[in-house]
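A.B. asks: As structure tokens, here come the structures.
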Structure 1
Amino acid sequence: MKKVKFMIMLTISFMWKVGENNMIKITLQMIADRLGVSKALVSKALAGDAAVNEGTRETIWKTAEEMGYRFKSPRRFGPDAQSGIMAVLMPRAYLDDMEYWGNVIQGIEKELLQHNFSMLLSSIDISLPPKDGLLSSIDDQQVSGAIAMGHLPDSYIEALKAKHFPFIMLDASRLDPAVDHILANNYLGAYEATAHLLRHGHRRIGFVGDANTSWSFRERYRGFKESAADFAAETGQTVDTRVIGGIGVSGNGMYTKPELDEQIKEAAQGEQPLTGLFCANDLTAFETLKRLGAIGLSCPDDVSVVGFDDLTLTKLMRPNLTTVRVPKAAIGSRAAELVVRRLRHPDVVPELVLLSTELIERETVRSVGVEEADGIRA
């Protein structure tokens, strides 16, 4: 993977020269007094808040610069923001899952370079409050904008919003119509994966994963449920759907709970065993396959399994995992475009961008007959 550029930021001081040898620090209040406006308005204008009239923003910026409130690399908002540094913020635990996030980051960096922006990657200890966990360079206005990735706590998103700072969310675990957000079309990907199981005769199917662990997982569960419901309505056939919880993803990474083992055993070996499982992501599928093997069941002979994400291991394992491909690098690239757009055009309406997924058919799904569909296993 292309090496991610880490940049060390220098502290910037803002000084106003008075006389030959005296230096006085310029404050927001001094700028406000010069213009006869409030300190809050100056703060918002210098932060590029879209709520401040563009003409007012430019007047405040010009006055601040004339007074000596200058950055070494001034952070500009609007069409003239042609270069700078973008921060990429993510939970520190994601460093253990660079198979997925590394591809996203690579897409971000490549696209930012096309716009003459550099990338500053910051892994965050989410146990810390925002005032301690966020980059000091955000407060010092040394970065132009930010991409907040994954399961950052709501307090971090609120802190970024409070700074009136240009940022977007990437595959975040919250809904916020006031912030640009980009992610895969999790609902449609799950819908197609479930339909794939149904087309192969499976009528007893399960969703593996804690559905409320993230927005992505919730959307995948919704796609699973609605695909089964639509199939039943169209064909008149009964579809038995169940949920196997005890595994999910958080800002601290993937987790499993003790009940996962028993739930998988009951689902696969109970009186009416499931024949097909749709897993909320590939890591969940790997854990599921491991537990099926531990109780003497094989895939796809006994249970068919579909994952989500299309990690490299899905093509290397035996059998190769049927999964849903997420365009990871494309998500990163589109996120970079969005944050540059937000910086240069702060007044545009926020967007929710969903990138299409693709069902990748491999070896972990087989067709079942009527007897197996009815719960009778040879």
Structure 2
Amino acid sequence: MNPSNSSPVFVGGLRTPFGRAGKGAYTEIRPDDLLVELFTAQASRHERLWQYGPQDLVVGCAYPEGEQGYNLGRMVALGAGLDVPGMTVNRLCASSLEALAIAAARIHSAWGDCYLVAGIESMSRIPRRGANFSESETIKSALATAYTPNGITAENVASQFPELDRSRQEDLAARSHELTFQAYEDGRYANQIHPYLIERDEFVRYPVDREKMASLKPAFLDDGSVTAATSSPLTDGATSGWVTSASVARQTGFTKALEIVDVAIAHVAPDVMGLGPVPATRLLLQRNDLQADDIAAYEINEAFAIQVLASATALQLPIERINRWGGAMAIGHPLGASGLRLVMTLHDRLVAEHTTGDLGIATLCVGGGQGMSILFRLIDL
């Protein structure tokens, strides 16, 4: 593939390992300080890009308040010595994917050629749904299910797909841990991990104890099928990467990159939030005249096992192409940071296991009933 010099590409992904919220490595670390630490590592790991200099820093964060507030992007830029303005964007779980999309659109519009993008979430220090969460009676009068808790949305999805029973969900959870463990053993994550305080994600359980998994009570409904083991855990972590023109990536020493081909955002009913990847991915495929089998690799955020299985079923995706190095049930899901984790893993998978020109999709469900999917192509520079 010979991309245009102005094509937007993703390179230089780097993240912290993901820690247990409340009792893990980053419980006492402020999220803004964690991002400054990660950018210090970026400056060392990708020195030529750092010296070239981004035009802006775009940070995704699901709950930008408290220590993650006051325009986190600008404040972290100051703390890291970046000569850029800095902004923060919120699309809940897709926040850092949205950061990437914003940077790609600016490059596509020829408004810049180099952006640093990032994602952050401290689920230890900032409460889920925020410290002052409040439901609007006006919004609820328009749609009573607008604020459906995500755990209940997972059970609602399960009720629509009765064939995807608890046993099937536990199979996927076990697969997630086993594949994540094997990926670490094979050195697959070495290029993307900055081993700050810990060297690996703290949630990976191997060998998987299927008896213990089967003994867990349902997490959200007494007669439900979704458990803690088949849900993503509360997590702290930070992710980062570079969105540049192909020419800048080439100038700064990269030989391969993910070309950002297309971005799709869609919505579903809030009470079946987990199905968000279905319309978003369908839109990508239709717009680019592709079939599901044309995509070599999928990274689907494992918010819940049931929503991955249901999305794969609805889209008729081959399971062997999904999350081959594990997923969020084992790795963790620091909300605003997860999108970029999917992208850097997709990049590394395509480089390691596929060939130039192959396509990949990264996709997430999003609280409130949304889905976001991005189509990438592996290219030589």
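Readers should treat all values here as calculations from the given coordinates under stated rules, not as data from a laboratory. What you are looking at is a predicted structure, and each value in this text was computed from that prediction instead of being measured. Cβ atoms are built from the backbone, for glycine too; each structure is taken alone.
A.B. asks: For relative contact order in percent (Cα under 8 Å, 6 or more apart), which of the structures 1, 2 scores highest?
C.D. replies: 2
A.B. asks: Given structures 1, 2, which gives the highest value for distance in nm of label points 7 Å out along Cα→Cβ at positions 146 and 362?
C.D. replies: Top value of distance in nm of label points 7 Å out along Cα→Cβ at positions 146 and 362, among 1, 2, belongs to structure 1.
A.B. asks: While we're looking at this one, here's another question. Name the one structure among 1, 2 that semi-axes √(5λ) of the Cα gyration tensor in Å of 30, 23, 21 was derived from.
C.D. replies: Of the options listed, only 2 reproduces it.
A.B. asks: semi-axes √(5λ) of the Cα gyration tensor in Å, for residues 130-177 alone computed as 17, 11, 10: which structure among 1, 2?
C.D. replies: Clearly, the read-out refers to 1.
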